[in-house]
Structure I
Amino acid sequence: MKVFVCIKQVPGVSEVRIDPKTNTLVREGIPSIINPYDKNAIELALTIKEENGAEVIAISMGPPQAEEILREALSMGVDKAFLLTDKAFAGADTLATSYTLALAIKRILKSAKNKKDYLVILGAQAIDGDTGQVGPELAEELNIPQITYVQKFELKENKIIVERIFRTEEGVIIETQLPALLSVLREINIPRFPTMSGIVDAYTKKEVISLDANELKPDKRKIGLNGSMTEVWKIFIPERKAEQIIIKGTNEEIAQELCRNLKNDKIL
């Protein structure tokens, strides 16, 4: 069984800068980390590996420096890592990203004995884009079932049993067969830390395999900016208001004043 974990490199700071000309994040000089939700996806994949003997494969699409997060994934216990990197992939939205990730997964599965014995795991969302769209779109590209917002997981032979929860909903139990795709919440587990031997192995014994557009053989109309259906007109950082209002009075007076303030701020 193969377990694919799709991970993303994101800015490792709470304050980000925006390029006003391109409407994109300024990443130069900003430390990058594994998207926190993706660490939970890695942890689940490694747990499956320990309990079922699966092979765990991490995949990321990004610039060459994204190799660092794949090395970290390898140090946690991931078996193989693939970096999809090419200028042709630049500017991809979630749709183009999903298409490219699907090409890589299909390419890797070509050498598998059982091409349906696999699971794809992602974090529920990324902390930079925060769309939660890549998982569902990737499942559609692979033509496999998907379950989002997973907080509990169980695998019995080829049957997956999960508990899915979304916002205020109560947990819903869902079952499906492999192959399938899951996007997981942070509540599902606590990611492990890399061991010292794991870090050494990640840099001396394991390899990050780079795949470019020529190797994936994509439809060039579906990758990068060409394949992106999303057009960003404007992006900005909201101003933080430090002003505080203390409301006094009876409960009824406080509630009425609070509602007036919320309406004035166009929240209600």
Structure II
Amino acid sequence: MLVRRLVPLVATLAALLGPALVAATAAPAQAAAPTYVALGDSYASGLGTRSYIDDGTSCKRSTLAYPKLVAAARGYALSFKACSGATVSTVSGSQLGALGSGTDFVSISVGGNDAGFADVLTECAQPGWASDCDSAVDGAQAYIRNTLPGRLSTLYAAIDSRSPSARVVVVGYPRVFMGEDCNAGTFFSPAEQTRLNATADQLNARLSTAAANRGFAFANPTSRFTGHAVCDDPEWLNGLSNPIAESYHPNRAGHSSGLAPLVSGLLR
């Protein structure tokens, strides 16, 4: 008799407590991964690593680039928008759509193409009698000094407006040279290398100031790449390469040992 009386009672309790019991015993829901948007140019996309994602674009995005490495190490959900050849205007026009109010982290590397650094390197790589390196450097430095700051300010304001709660890291550019040119086919004099490195320093100073004005962090790779410039051992930057586009960009070690640890330390 007692068993018969308990059966309906147990059934009633199971019906009442079933949802609570299921909720209590179910595995906890997994939190969504923090969202990370990587913006910028070839130094962020991974040109120089010689291994690229087949994504139907000419952006030269690599799984070996620092945004991919940082996202994998930290468990971030990456939206990889950086593209080789990007300038401030192309980042503004074609990459900012990935940002949103829920974006947690952003990295941005841009400014070198605006200053025409590739063209300057091409000019200065020629023999002194065939080039006007000083004029090319003067033009780049004038642009960095007079025009770039306003464009960076506008771009950074747009990033802040789209993702006001995001942690944003502006990534600078390393010095390319170490005082000697070991590459056959290029003719960088020590004085030219010094001026080109000074131009990278000037660009980093402008990037740092613009970042600070917006409350963004700045990742300066200068000291980290010291001893790892073109012709150093080991070098983290390609010298003159085939194909030519690979030249003077961080190689795999430059991303994994140089840029990734630097950015990861700030992107958290």
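No value in this document is a laboratory result; all are computed from the given coordinates. Not measured: the values here are computed from a predicted model.
Brief remarks on what is shown
- When Cα extents along the principal axes in Å is computed for each of I, II, the one that comes out at 111, 37, 34 is II.
- Winner on relative contact order in percent (Cα under 8 Å, 6 or more apart) once structures I, II are ranked, highest first: I
- When helix-only ellipticity at 222 nm (-39500 (n - 2.57) for each DSSP H run of 4 or more, over all residues; to 500) is computed for each of I, II, the one that comes out at -13500 is II.
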